[in-house]
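Listed below are the structures to be examined.
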Structure P
Amino acid sequence: MNNIVDHMIETDTSLGAYLIPGGMGQFFDFGDHRGRVKVSAQATAGAFLFCEVEVDRGGGVPPHIHSREDETFYILEGRFAFQIGNETVIANPGDTVFAPRRVAHAWYCVSEGGGRATLLITPGANFEEFAGALADLNIVPKKAMMGEEASQFIRLSARYGIEMLPHLLGD
């Protein structure tokens, strides 16, 4: 018989399976958006990272290119604008947006009350390390690109195979 619990548990240690209830998971705060790791890259031997993000109106990430990972977004609440290559699309709850590696992209929330989405990053280990480094330095990506932190943020991003594209700003 299974026991029902309200916290993270390993359900089968031989498989590494576990449950993370809503509102739980490692927390990252990037100012205008916050995320919780639901399945870490460490738990998947680097195969993927799965997060849930909550985003303020106007919050998001400036234009950039990943050389090492793909990003897949599933919109839970609110509306998001995605710039992928030369196209801009609006994504609504239930929509999925795929941003492949080596393609310029940016995203931000356009709904008045903010929004929520899940984010699948494949593979995940490099990006999880990058997010941890950003959080440790208290860098807010969109704000950093507009201010004195830009060069530090660009250098840090490059270390993780992410090219920031300041010349494409202007959402």
Structure Q
Amino acid sequence: MGAVDCDTVAAVTEFLYREALALDERRFRDWLALLTDDIRYEVPVRVTRESLADWELSPTSRIFDDDRDTLEVRIQRLETDFSWAEQPPSRTRHFVTNVLADPGEGPDEFRVSSNCFIYRSRGDDPTPSFYSVARKDVVRRTADGWRLARRWAVFDQSLINAHNLSIFV
């Protein structure tokens, strides 16, 4: 791991904050514009296993395993009346913390780890959902600004307390 200068870390952190704000304000088209064409958005399934098990994240099962095309389809669906899982729409608040940036594959690419705590409420339901998520991102500096090239995120809990999981992490 090499050093990343403070200005770059600050810029990457601000990018993650703005990305979270777009999601919280349900500006999904703006969020999609923050993704690269080769985006990979992956959320593996966490499983509960005995203490000496070789893995606690499923090597094959995914909650989400999306590219740009499938993310666009998900957003198109949210823009229609056929998104029953989001009727009424979720209200989310993403709290992004512990941002660390390391050099990536190229001079304008950075491997970024962060924690994200998501508060989600829906309609008049008095019981919100809370999600704690560890994220490993690849963030790329482009001529058009910062872009998310990869998101690998894992929920801390193995049992998700929700009727559906139609939000973005």
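Laboratory data are not the source of any read-out in this text; all were calculated from the coordinates shown. The shown structure was predicted, so the numbers you read here are calculated from the model rather than taken from an experiment. Cβ atoms are built from the backbone, for glycine too; each structure is taken alone.
In this comparison of P, Q, the computed figure -4500 for helix-only ellipticity at 222 nm (-39500 (n - 2.57) for each DSSP H run of 4 or more, over all residues; to 500) is attributed to P. One of P, Q was used to compute mean projected area of the Cα convex hull in nm², and the result was 10.5. Which label is that? The structure behind it is P. Out of P, Q, which has the highest value for distance in nm of label points 7 Å out along Cα→Cβ at positions 66 and 82? Largest calculated value belongs to Q.
The maximum of volume of the Cα convex hull per residue in Å³, for residues 18-89 alone over structures P, Q, that is, the highest value, falls on Q.
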